[in-house]
Structure I
Amino acid sequence: MTDIDRETLSAVFASRVSLAKRTEDEAAEDARQEHRNTLAWLLSGRKVEGSFLWFCLEFDLEASAVRRAVADRKK
């Protein structure tokens, strides 16, 4: 296992343990806030590392097509 793999798995494990410590209501509110944050991230025009547009460039995806797919799914 590479260091990057180990770091990724460690982050996933820590996230799951943290979630398990929350009450169901706390977890639901966290999910609602994460959803709002993700929509803001998706609509942002920023091109810094970690931004939506940065990921689209890294994965060779058309940002408008991804945004359209998300919007279409929500209808």
Structure II
Amino acid sequence: MNGPEKALIWRVPGMVTTADVESVRRIVNGLHDVEVIAVDLLARLITVDYDPDAADPAEISAFLATSGYPVERP
């Protein structure tokens, strides 16, 4: 990432298998200036780093939802 990073923690209720983890990582890491840095499958939590100058949390959340993985605040 190029700019300052911020972190988000989201619960992903639909992330129940290791295949889901890989799907969520692929979806998020495919976005510009966004990266999954931690996953807790048991708690169904992801930590996402993003550049606030280049990415909007609402857009990241919406993209995950349209990809089949809606998120919520823990």
Structure III
Amino acid sequence: MTTGPQAQQIDLDPAFKIVLLIVVGLVSVSLLIMVVLAIVGAHNPDAKNLFALCSDTFKLGFGAIVGLLGGKKL
């Protein structure tokens, strides 16, 4: 006896899985670098530029993950 709607199974392309894993990897590495730079407290211009680059990569990557998963669900 099921009480809710049947769960739909979504078939994922191998290419979709690869792209999703690459984006998740980039987001994870960017977040890790940002955390390390925040803990170390590097104040030189190169460290600030690296932090800004990782911040942008994190934001864009997170948006890409939401877009990929949202587009696959629809």
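Any read-out appearing in this document is the output of simple, stated calculations on the displayed coordinates, not a laboratory observation. This structure is a prediction, so every number in the text was calculated from the model and none was measured.
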Given a value of 37, 36, 20 for Cα extents along the principal axes in Å, point me to the structure among I, II, III it was derived from.
I
Identity of the structure behind -9000 (criterion: helix-only ellipticity at 222 nm (-39500 (n - 2.57) for each DSSP H run of 4 or more, over all residues; to 500), calculated), options I, II, III
II
